[in-house]
Structure I
Amino acid sequence: MIETLDGIYETVNYKQSTSLKLYDNVQYEDYPMHWHPAIEIVMPVENSYKLVFSNGEVILKENDICIICPGCVHSIIAPPTGRRIIFQPNPNTLRFLREVEVLFSIMSPYCVITKRDYPDIHGTLRKMLVDIREEYMGGLPFSEVSIYSKLLDMLVLIGTHYSVSNVNTNYNPIIKEEYAPKFMEICDYINAHCAEDLKLDDIADMSGFSKFYFERLFKQFTGTSFYKYVNQKRIAKAQDLLVAPGVSVTEVALNCGFTSISSFIRMFKLQKGCTPTEFKSMYWINDAKKA
């Protein structure tokens, strides 16, 4: 499945004249820790599939769907037999849509959709992914447009369901609907200003909620605490800067809002499973040899 791997960075070789890659995969082959800028959507069709992340692992059963966000370091362990759909669309095509970028932030580093946990949308998402496979393999005119349309429909379903279901069911349903746009704006602001000195009190004031109430609702909406979310965005930004030539680890730390190198290294290793220097050297293998 991995055609081009430099260190832990996978170059996704998209289908000619498209920004899409899809495998109807039956290979018995394990894939080492790697990352790529593409989204990756995995669904076992026959047998299970094991995904390993820096903070744990996920066993996907037949028809379970895992959406791996761009930049997430992961490895794959395949069973002796089986079949699975592996879909890798280029997210740059969607980044002009603010809500898509925020959804990636909320789902990050990955999101698993099962029939048990998401009974209202799982069947529809499964059918959409199967339809995407058929259109990709068929290669008819405008298939890329149709596939991205289905991908957007999938993201809308996930985002809408997640936004509503993540708010405590004790709240009034009308109020629940009002929370989603407000917290989408808050997440969008954090994404844009994550390298700055963001304080919980200031962001809570911006939301119009008390600090305690905001912190509670933010965790329900994003699935994580305010400061953990900010650090996730800082590390994602750092990851992009580390693969740029001529940028030192110290410069990356300072440009991503960390006040000390030690805290940056500790946070990066916690989220990515390796130090910034190790990550940089694994990406720039040839450049490191020349140096």
Structure II
Amino acid sequence: MASNHPVQVIAVTGGKGGIGKTNVSVNLSLALAELGRRVVLLDADLGLANVDVLLGLKPKATLVDVLDGTCDLRDVLIDGPGGIRIVPAASGAARMVNLQPQEHAGLIQAFSDIGHNIDVLIVDTAAGISDSVISFVRAAQEVLVVVCDEPTSITDAYALIKLLNRDHGMTRFRVLANMVHTPQEGRSVFAKLTKVTDRFLDVALQYVGAVPYDESVRKAVQKQKAVYEAFPRSKASIAIRGIAQKVDSWPLPANPRGHLEFFVERLVQRTGSDS
């Protein structure tokens, strides 16, 4: 691989809180690392950090310190389970919730420092459709929308997709159904979402799969471990493993798209060198 290989950047989002987005992000990161990828997980819930809490980690520095200029992004990376590395957010830092556009841009550009040492960046966004969520999602290559089988989850996922489509021209979204009781339920959640998007928006949704409802996830959370690590043979872990294999085959970015995105300089270099 060339030293300036492109990085696969996946934003895990969903509009609504409480749908297991962070669990999906953490366990997908672990499953991709098991496939031999160098994975960094960014906790992009800037004001209410939860990845480090979920994994029982105690970061010494966070993204606040990067923004303040007191350290580089490299300095805040912490080692997580299974060889993944984590960029922790700050907990209860009000100023992180209302960042200016140029501060978001600064954070996204700061990742260029670690681009040579990473294959996949998973961005665990905050709930809702704040400016911060939108700028992180737009800066990613792939958008994985997590939904579960409840009306508010589907409505909020639709609102997020509509905003990204109408205001930012985004047309491609991947969908993962979480906490389903049967594989059919996963398909049915996807069908409910596509029914509204097909009717009102010009977007393409792709179904990635479903993660079953599994008590092991709750048990793992209580132990402050990822279910993938604590219960590798649980139903949820097996499902995540299958999803990671699909994710691993997604095409890598080939050229810059003309707006702020993670690791954009690698794409510019490549377009220059490959032609």
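Starting from the value -15500: which structure in I, II was helix-only ellipticity at 222 nm (-39500 (n - 2.57) for each DSSP H run of 4 or more, over all residues; to 500) calculated from?
Working: I: -15500; II: -13000.
Corresponding structure: I.
Of the structures labelled I, II, one was used to calculate Cα extents along the principal axes in Å, giving 46, 43, 40. Name it.
II
Starting from the value 21.5: which structure in I, II was mean count of other Cβ atoms within 10 Å over residues 63-70 calculated from? Show your work: numbers first, answer last.
Details: I: 21.5; II: 16.0.
Considering all the candidates, the number was obtained from I.
When mean count of other Cβ atoms within 10 Å over residues 15-22 is computed for each of I, II, which one produces 15.5?
Working through the options, I get structure I.
So if we calculate relative contact order in percent (Cα under 8 Å, 6 or more apart) for every structure here (I, II), which label has the highest result? Let's see the in-between values first.
Details: I: 17; II: 26.
Greatest value across I, II: structure II.
One of I, II was used to compute log10 I(q)/I(0) by the Debye sum over Cα atoms at q = 0.16, 0.19 Å⁻¹, for residues 119-254 alone, and the answer was -0.96, -1.05. Which one was it? Working shown, then result.
Working: I: -0.96, -1.05; II: -0.90, -1.23.
Only structure I yields this read-out.
If you work out FRET efficiency 1/(1 + (r/R0)^6) of positions 95 and 191 (r between Cβ atoms, R0 = 30 Å, to 0.05) for I, II, which one comes out largest?
Greatest value across I, II: structure I.
With mean count of other Cβ atoms within 10 Å over residues 23-30 derived from the coordinates and found to be 27.6, which of I, II does the value describe?
Checking each candidate, the match is II.
To which of I, II does the computed value 2, 9, 19, 21, 19, 18, 9, 3, 1 (P(r) over Cα pairs in 5 Å bins from 0, in percent, for residues 79-182 alone) belong?
Details: I: 2, 10, 18, 20, 20, 14, 8, 4, 2, 1; II: 2, 9, 19, 21, 19, 18, 9, 3, 1.
Derived from the structure labelled II.
From which structure (I, II) was Rg and Dmax of the Cα atoms in Å, for residues 31-134 alone calculated, if the value obtained is 13.0, 37?
II
Rule-based calculations on the coordinates, nothing more; no lab input. Computed from a predicted model, the values in this text were never measured in an experiment. Cβ atoms are built from the backbone, for glycine too; each structure is taken alone.
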